[in-house]
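Novice: Presented below are the structures under discussion, each in the form of structure tokens.
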Structure P
Amino acid sequence: MPKSTPPESQTVQKEIEKLRDEIRRHEYLYYVLNQPEISDYEFDQLMHRLQELERQHPELITPDSPSQRVGGQPAEEFPKVRHALPMLSLDNTYSVEELRDFDRRVRELAGRAKVEYVGELKLDGLSMALTYENGVLTHGVTRGDGEVGEDVTTNVKTIRSVPLKLDARKLALIGNPARFEVRGEVIMTRKAFEQLNAQREAAGEPRFANPRNSAAGSMRQLDPRIVAERKLDMYLYYLQVQAAEPLPEHARVLEMLAKLGFKVNPNWRLCGTFDAMLAYIEEWEKKREKLEYETDGIVFKVNNTRLWDELGTTAKSPRWAVAYKYAPEQASTRVLDIRPQVGRTGTLTPVADLEPVDVSGVTVSHATLHNMDEIERLGVKIGDTVLIQRAGEVIPQVVKVVKSAPDGREFRMPKKCPVCGGEVHRAEGEVAFRCVNAACPARLKESLLYFAGRRAMNIDGLGEALVDQLVDKGIVHDVADLYSLTHERLVNLERMGDKSAQNLLEEIENSKKTELARLIFALGIRFVGERTGQLLAEHFGSLDTLAKASEEELFEVEEVGPRVAEAIREFFGEPRNMKVIEKLRKAGLQFEQKKTRKAEGKLSGKQFVLTGTLPHYSRDEATRLIEEAGGRVIGSVSKKTDYVVAGADPGSKLDKAKSLGVKTIDEAELLKLLK
């Protein structure tokens with residue numbers, strides 16, 4: 001007879017299941033319906049309780065638990081998966097005449113059958129297919145070439161609007177199938193896109209061109225933790241139940257997806273006539289800029305799904321659907337002035353003030369010029385007449401000069417920040433001019449969020465809404481002011497009760513114990529990530545020594561080159577930053593840590609790459625053993641790599657090692673080297 005579950009374990013399991021159901025409900029309310037019932041803090045408390053119970057009882061962890069949205073080691077590559085049904089791309093139309101031709105062809109092929117269309121906003125993102133088995137998400141696959149895509153399930157799980165598990169009542173709506181598939185578009189909102197670009201600027205990385213590129217690039221990240229930070233979203237528009245007839249109308253498919261708990265774009269419309277299609281197009285051409293996400297057109301699908309087979313497909317596209325693409329919206333106007341705008345990372349962006357002009361129902365009076373290199377490329381001067389464009393950009397941009405003004409004035413970037421008066425720097429080889437004052441009001445909110453992040457000072461509870469209030473009300477003027485907050489000031493803020501205020505103050509107090517390496521990272525010095533912060537802390541041993549270090553002394557630190565050294569000197573050379581650091585010292589933060597000598601041992605000077613799963617050691621454990629023996633573990637294989645340590649299911653790194661002639665060893669051979 002099987003052993004019975006102890007009463008204590010049964011009680012814990014019931015609490016875990018109750019917590020999971022409650023968290024799933026609140027995720028649906030927040031991320032799908034946008035109707036939260038509890039505060040972020042209360043939600044975090046539920047999640048923390050679940051994680052603690054699962055830590056104590058790992059045997060009760062299931063893949064569909066809300067705690068498992070982000071987890072596991074980064075993947076080495078994405079497996080290829082063949083779609084059960086091809087994911088076809090849509091034909092595009094760019095004019096009313098082309099759309100009318102599409103409608104005529106559909107009606108001719110449909111014969112006497114009634115034809116009406118469902119109009120949906122064409123979201124500019126990445127197409128994705130999700131498979132559920134017994135109500136649990138098992139696969140997330142990209143469109144790929146339409147026949148074969150990449151399995152990015154671990155990344156899909158980080159999207160909070162995607163349910164990891166459907167409850168039995170919802171599954172009953174579609175007959176409790178053993179397997180079904182849904183499809184939709186993974187997108188990045190305008191707000192998340194701007195936040196991501198701000199972070200990339202802070203790290204000295206190039207900006208993404210648009211939200212679509214950033215969504216697609218994010219889903220192909222091998223580390224799901226990075227994907228989770230990018231706050232992707234997903235809207236669904238397709239449902240296929242295994243061994244069941246499709247619902248007879250596409251409108252009913254959209255309604256069913258919403259009932260099942262998926263996020264469906266609410267702006268779809270049933271169009272019974274061609275004039276209704278044109279009215280829908282015209283309406284959203286005017287309204288689309290007010291949406292939180294980008295749309296570049298309208299998709300029309302024949303509503304009667306039984307007609308889909310009769311209408312058929314071409315080699316790549318269905319004949320029962322088409323995408324009407326909005327043309328780039330352009331207009332010409334005169335440049336009244338060019339002024340530098342300071343972004344959230346301190347980057348100065350030249351913005352053209354324009355004579356107001358109407359572009360598709362929207363009055364435009366400003367346009368970005370991106371940077372000084374772009375101004376020189378365009379040859380634009382104050383007084384010139386220019387062509388501006390709104391085509392998927394968050395802010396309109398200048399396309400070209402239409403007419404040069406005879407008395408046009410050239411723009412020069414200022415030497416002082418127009419917001420705080422701090423020094424403006426431009427690193428050699430870079431296009432961006434930057435204010436390096438971390439307390440500059442223009443970049444303060446971003447600096448506070450960065451400083452409080454989990455990988456930095458880990459101040460839980462200091463989110464965007466609270467940071468907005470602290471800055472807008474003049475309570476906080478730099479990151480050091482966080483350590484002067486009082487209970488009295490906090491409880492008077494919106495959504496900050498007595499308990500929440502006390503918890504935040506405790507988090508801030510606990511952050512004073514954070515090690516020096518993370519403090520260096522939290523300061524937001526360009527190009528200084530977590531690893532560089534660790535290397536700097538180990539080499540110099542104190543923040544004061546680091547602040548006084550010359551570029552030559554900085555070059556002695558592993559992985560610090562000219563760009564990083566220059567950024568560090570710029571940061572500590574700004575007097576306003578040094579005042580903030582002095583305030584942090586008085587607040588009692590950790591400014592010192594024990595200097596560590598580079599480990600000397602049998603593996604000194606040797607570079608290792610780890611791939612696959614080792615039989616007895618995790619990657620972190622194997623890395624520690626190698627580094628303690630003086631070796632170095634790197635992420636990619638090159639001719640300079642000495643050894644590739646391969647475990648079970650190795651990825652492409654093993655193939656590359658063989659092609660380059662790099663020696664490959666297993667765990668047993670690694671242990672021999674260590675001994």
Structure Q
Amino acid sequence: MDYLQEIKEIREKLEYYSRLYYDEDAPAISDYEYDMLNNRLKELEREHPDAITPDSPTQKVGGHRSEKFSPVTHVVPLESLADIFSYEDLEDFIRKTDAALGGDVVYTVEPKIDGLSMALEYRNGEFWQGATRGDGVTGEDVTENLRMLRNIPLRLKNAPERIVVRGEVYMARDVFLAQNARREVEGEKLLANPRNAAAGSMRQLDPQVTRDRQLDIIVFNVQYTSGEQPRTHAESLDMLEALGFYTVPHAVFHTVEECCAEVRRIGEDREALPFDIDGAVVKVNDLAQRAVLGSTSKAPRWAVAYKYPPEEKPSVVRDIVVQVGRTGVLTPKAVVEPVRLAGTTVTNATLHNQDFIDKLDVRVGDTVIVRKAGEIIPEVVKVDLSRRPAGTVPFRLPDFCPECGSPVVRDPDGAAVRCTGVECPAQRLRTLIHFASREAMDIEGLGYSLAEALVNSGMVKTPADLYSLDAQSVATLERMGKKSAENLIAQIEKSKEQDLSRLLCAFGIRQVGQKAAKVLSRTFGSLEALENASPMELMAVEDIGPITAENVITWLQNEQSRHQIRLLREAGVNTESREEKRDNRFLGQTFVLTGALTKYTRDEASAIIESYGGKASSSVSKKTSFVLAGENAGSKLDKARTLGVPVISEDEFEDMIR
């Protein structure tokens with residue numbers, strides 16, 4: 001491959017990965033892998049300067065401005081930093097800087113927070129505007145989202161008439177872990193890492209979402225001030241702290257040895273910080289000297305970012321244990337001999353799943369390479385087969401859940417292996433939240449926090465336990481008064497009368513959501529009839545295929561499931577279909593609803609269609625029978641007319657169901 005072709009391919013990769021990282025907050029490779037690609041491109045461009053173009057990733061700041069937010073032109077450009085990856089490079093930077101400034105240079109060293117860079121502007125002491133870095137010149141106006149941060153000062157003490165500061169928005173490590181624990185229970189996609197969690201949160205159109213993510217900001221630079229100008233970077237940080245900002249920790253040094261030692265110390269102590277870091281920043285302290293050095297087209301010449309490489313060290317696997325997550329997924333974990341990595345002592349490393357174990361052939365007794373490149377959880381990346389002891393055996397995940405003894409099943413569309421037990425202790429919170437959710441038993445007021453309190457108190461171990469709660473006991477929970485407890489008990493009692501379809505959905509049977517639950521409820525009429533149904537009878541039901549039928553039968557035959565059903569029946573929970581029996585006038589017909597309906601909600605109209613044997617769909621096709629169009633109908637109406645699908649009004653729909 002010639003150098004021009006390699007340069008082209010690397011640039012395309014960097015542009016792609018940069019867009020995922022900065023603009024979509026969905027990283028596809030690690031920071032280290034990205035940095036290595038970028039370094040290779042720099043090497044090629046140094047060797048072939050004729051190949052350098054203005055749009056090369058090496059010549060511009062990563063990230064683009066989103067069209068979702070108004071543009072903001074920065075008062076002072078938000079430059080990125082040149083990266084270095086060795087102490088030799090750091091020594092070279094300091095020696096060259098000393099030579100350029102004639103010696104007697106003082107440096108500051110501070111941690112490089114792994115977050116989202118922001119410019120905050122204050123006028124007359126009031127927070128006026130905030131913007132993302134964007135391309136360094138123009139960013140996105142995220143002022144309202146910034147107001148939602150936990151530690152941002154909205155009013156400054158003794159502030160100049162105008163000041164612009166630069167900071168890093170981050171999600172604290174403990175907040176990240178708590179957010180993911182909650183998302184796992186509620187069945188949401190997990191956040192990739194704290195940095196991308198912070199970036200995604202700041203780009204929410206609803207500021208309330210940003211508030212719920214519990215972000216913070218740490219300030220590290222004065223971009224512009226109309227007041228007294230500080231002489232040094234250290235003085236500017238002291239000034240920012242006096243104004244009320246949470247500022248980056250820093251220290252001042254005079255020699256290359258001191259700077260290297262501080263960079264090393266920050267790396268070793270990074271776990272003590274509340275936020276993630278991906279390096280340390282070394283800056284010239286004197287602001288006048290910075291002005292002499294100036295900047296390149298992309299980065300200042302007076303600062304560098306030392307990036308900590310991913311640490312990999314050998315260790316021995318002493319055991320492989322299996323943990324059951326809150327959604328029932330079995331996760332294998334290697335228990336390794338203690339090894340120091342990225343500032344913390346590692347004794348456990350994830351093995352992800354059975355496919356991962358099989359690929360590496362990890363066994364108890366193996367010497368493995370463990371890596372922690374700033375990620376929360378260390379992982380095994382390689383097995384040293386040359387050091388494998390005799391007598392080792394391949395590892396297999398168990399066939400039964402280690403928490404409750406129920407059979408485990410592998411997802412048909414993935415590598416996850418799950419426990420099938422409805423009473424599994426590891427899944428209590430997740431099971432309870434789903435049971436009470438709006439699409440299931442719809443127990444108003446029983447959300448994540450209260451469900452967690454009920455489970456932690458020992459009052460509720462399974463959904464059936466809800467029906468034996470009393471208001472007096474519930475009122476003893478934190479932040480629960482007598483009235484709130486009585487309201488909860490009333491909602492639980494009310495849920496006993498829900499239709500069978502909601503109970504089936506609440507069971508959490510795989511592939512049985514609201515739609516399939518309604519079909520099963522309507523077809524069999526009672527839970528007892530469904531329990532006695534054969535596989536062939538289930539598969540004869542519209543939209544119930546062989547996999548769903550197998551899931552239903554497996555769940556109903558599980559010993560824990562039968563126990564739950566018995567307890568629910570004893571508690572008086574309805575197990576019959578309450579759906580009004582109607583004719584099959586819409587049998588074989590598909591309706592699509594579009595626009596704003598005035599006489600029904602979409603759920604109500606869909607329920608009526610289904611009660612007459614029809615199907616409600618979300619997309620228009622040639623097979624669509626009717627499009628029920630309300631006010632302000634959009635593209636679905638246009639598509640229906642293009643395809644010649646009959647379009648009906650609400651009045652015409654009422655004529656059809658009279």
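All of the numbers you see were taken from the coordinates with simple rules; none came from a lab. Being a predicted model, the structure only gives us computed values, none of them experimental. Cβ atoms are built from the backbone, for glycine too; each structure is taken alone.
Novice: Consider the structures P, Q: one of them gives 23.0 for mean count of other Cβ atoms within 10 Å over residues 293-300 as calculated from the coordinates. Say which.
Specialist: For mean count of other Cβ atoms within 10 Å over residues 293-300, the value 23.0 is produced by structure P.
Novice: Same structure again: I have 4.6 for distance in nm of label points 7 Å out along Cα→Cβ at positions 133 and 621, calculated from one of the structures P, Q. Which structure is it?
Specialist: Q
Novice: Given structures P, Q, which gives the highest value for distance in nm of label points 7 Å out along Cα→Cβ at positions 37 and 541?
Specialist: P
Novice: Another question about this same structure. Of the structures labelled P, Q, which one yields 20.2 when Kirkwood radius over Cα pairs in Å, for residues 389-612 alone is computed from its coordinates?
Specialist: Computed on structure P.
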